[in-house]
Structure I
Amino acid sequence: MLRVTWVQPEDLVAHQLAAMRIDGCDVDEIERQWVRAGGNPVPPAGGAGTEAGAELRALARALLDQLDQLEPPPALLAAEPDDLEDIEASRQAPDPPDRDRPGHSTIEDDRLLGGWLGRAAGCLLGKPVEKIPREGIRAIAASTGNWPLRGYFSGAGLDADVAARYPWNRASRATSLAENIAGMPEDDDLNFALLALDLVERHGNALTTDDVAAAWLASLPGGRVFTAERVTYRNLLDGHPPAVAGRLRNPFQDWIGAQIRADVYGWVCPGDPPTAARLAWTDARLSHHRNGVYGAMFVAAASAAAVVARSIGECIDAGLSVVPPASRYAAAIRRGVELGSGPLDAEAALDELYRDFGHLHWVHVLDNAALAAFALTRSHGDFVTAITTAVSGGWDTDSTGATVGALTGALAGAAALPADWIDPLQNRLASSMPGWDGVSFDELARRTAAARLQA
């Protein structure tokens, strides 16, 4: 029987219970009611649960509606607002872009190309080991003579016991291992970047959340969106307006999905983090809230800096300038920076990150944001160090690899990126979105430059 993951009501209850507990809500009685009826209080791995009868599924829907009505503590809501005006009021306004400094007056196409190529290479490195635990990533790489990571993963020479213990991500062997790469394969981390470019080309600064929702339904296959995006997609098809579609029976609103959609909003706003963040908020609020939205705003603002900045620290500071300083997202970024600039070696620092954030789902935004900040800081902006550190750290390897690859790739520019990471991409991107399959990275950079928004 066909079973669609990430939207089955009987699977979502456990995820929602976990999400509400993270926000400080008392859900014990709802959990007891669920367990008494035979429901599983443990979130299913990878979104795949077990088939439920009609009675249990009906109860799951009812309990999800009850959970939607719960409010986190007032102090948390005050520290983590949702409305754009409240978010902007909560932070200290950043200095206006310094457009007179050398290199800050114009955007260079090479930096845009570096951002696109870096996003693809970082994603591609992480694709085969997505969902594999950190120790498994190391075992696979070591078994093939690739530890510490210095190139794309390979199956050549992989020990059979290691392969059985840590199976590759679905279908990645065919497209994402070093011996098989022939261009950048299709991935949602790149599909959303294409969609953002299309949205900016068509709507510019006038972009609305309704525009984003319409573009999803027109261009994104439902089977190629996941977690919060898939729940929101379902709700849009069910007739709910974009303003509420992401709020209904959606336990994934603080997960990583919106953070992977935001780079282009920064690239078209060079040196203008606030405008980039506003565009990212407009997109992200369709499916996410609070920390999930801040992830998109941070990446957009950091990306706006990356195409004009001199250091990765400038990019991180730009990202932090647009998110509420008392939020858990800002704290996660600061913790990653602290460990990245501290004396611990990479493995010991990652141990600390796992102690701080290991209780979260591997697709949550906070653990992955902390890891991204650690990788960026520890790398000092070096592209290879950044993507290999991020992917070695585990969790959502392709998404976090893509984010740090995009930032460091834009900071360096395409001409400075190592050929052994870039040449396998063959200047070609596969996509399941209509009209984009086979597009060249050169063309994407050209169109991004043409879509630049005036400050």
Structure II
Amino acid sequence: MRKILVITYYWVPSGGAGVQRWLKFVKYLRNFEWEPVVYTPENPELPAVDYSLESDIPEKLTVLKTRIWEPYAAYKKFVGRKKEDKIKSGFLSEKKNPSLTEKVSVWIRGNLFIPDARKFWIKPSIKFLSQWLSKNHVDAIVSTGPPHSMHLIARAVHQKFNIPWLADFRDPWTNIDFYDELMLTGFGNRRHHKLEKTVLTEANRVIAVSEGMADQFKTIVNRDYQVITNGYDLPEGSLPKSGNNLKFVLAHIGSLVPARNPENFWKALQQIIIAKPEFGGDLEILLVGQIDYTVKESLAGFNLLDYTTIIPYLPHNEVTGVQRSSGILLLFINNTANAGMVVTGKIFEYLVSGRPILCIGPGDGDAARIISETHTGISVGHEDLEGIREAIVSFYERFKSGMLKSEATNLEKYSRYQLTRRLAELLNEMVS
């Protein structure tokens, strides 16, 4: 077998979407004659812990670990947080008015920790991997980001050993939705753009998770980009059966940051409850994941808190059960300029849940295209209040008639196994 070194910050027991993409690739790479070796921090700052994912780790996998120093302990002390508090991603906040110290911390993060707070792991990792590679052969290197410091580690090792390098982007870099919130100086902004351009130029291959992201990268460096989406993971040829629920459960899985807060969706629900008292008796809103205070304020403002259950986190093996037992699954795409390229990881598990999807986001975006081609739901724009209301009522009428289910087709290409096949083909090209 050929060997590939995978440089990733997120690894089991980390929970959340960041770990699953390469955990699943690693799970299946041996089927395509590639032996993975994972390099990851020994003591990372984990957004959540999920030991259920350990079942996906292949037997006798080599996992290399070194300690990382991160500024989060100093940050927590600086802003008055507890040592055990988890750091929220994507500017998700649980309180209304950030303190001055939190604002100062954002400025420091954006302008001094470039490309991100894991920058202090770059040099120690280059040293460690250089020593390890002087005694161990690999045929390729892959870095997956964010955090984009992983790409800078891979770049240095690639330059030193001339090993083919694949850079995988799970999210954009300078076009990520919260980039403008980093309070960047001119120097900081130029530095981020320069490093991004360097990675896009020097990597032998670059993967994006959506067509929109690949198109945006072409405006920075005009080259060929490969699109390998996230996916779902099921035994070959099987799809889960979904149970019926006595309540009309509208479930959203994942974090809800301010840019993802669908004001018109909440407003539409309030209007339907007023117009159809029976609807209110059947309604249950289920939010699984971290919720920004703005979302809770919206729920309160539209008198929806009594209909809402919030579960901050569930292990991945429990999330799939929630998806299959819901009425419809909610997909809220960020209401930002880059929304068309956003394809969240959870959409692919939604596809095979057996439940229909209601997507609030750009009708011409990548997520809407996937939902349309797989016949798994409806996409409506954030500003289309009437369209949102009509979609909810349509789903509710199907629920009352016992006909609420997904008519999914064309799903196979999004299976993790098939996506790993495509990855292996790309790696074979790169090293041939």
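Consider the structures I, II: one of them gives 23 for relative contact order in percent (Cα under 8 Å, 6 or more apart) as calculated from the coordinates. Say which. It must be structure I, since only it matches. Any idea which of I, II comes out highest on distance in nm of label points 7 Å out along Cα→Cβ at positions 386 and 402? Comparing I, II by distance in nm of label points 7 Å out along Cα→Cβ at positions 386 and 402, the maximum is at II. Which structure, out of I, II, was P(r) over Cα pairs in 10 Å bins from 0, in percent, for residues 130-305 alone calculated from, if the result is 10, 32, 27, 22, 9, 0? Going label by label, the one that fits is I. The value -11500 for helix-only ellipticity at 222 nm (-39500 (n - 2.57) for each DSSP H run of 4 or more, over all residues; to 500) was derived from one model only; which of I, II is it? This figure was derived from II. Once FRET efficiency 1/(1 + (r/R0)^6) of positions 18 and 282 (r between Cβ atoms, R0 = 25 Å, to 0.05) is calculated for every structure in I, II, which label goes with the largest value? Between I, II, the highest calculated value is found for I. Across the set I, II, distance in nm of label points 7 Å out along Cα→Cβ at positions 2 and 162 reaches its highest value in structure I.
Every number here is computed from the coordinates shown, using simple stated rules; none is lab data. Quick caveat, the model's predicted, so the values are computed rather than measured. Cβ atoms are built from the backbone, for glycine too; each structure is taken alone.
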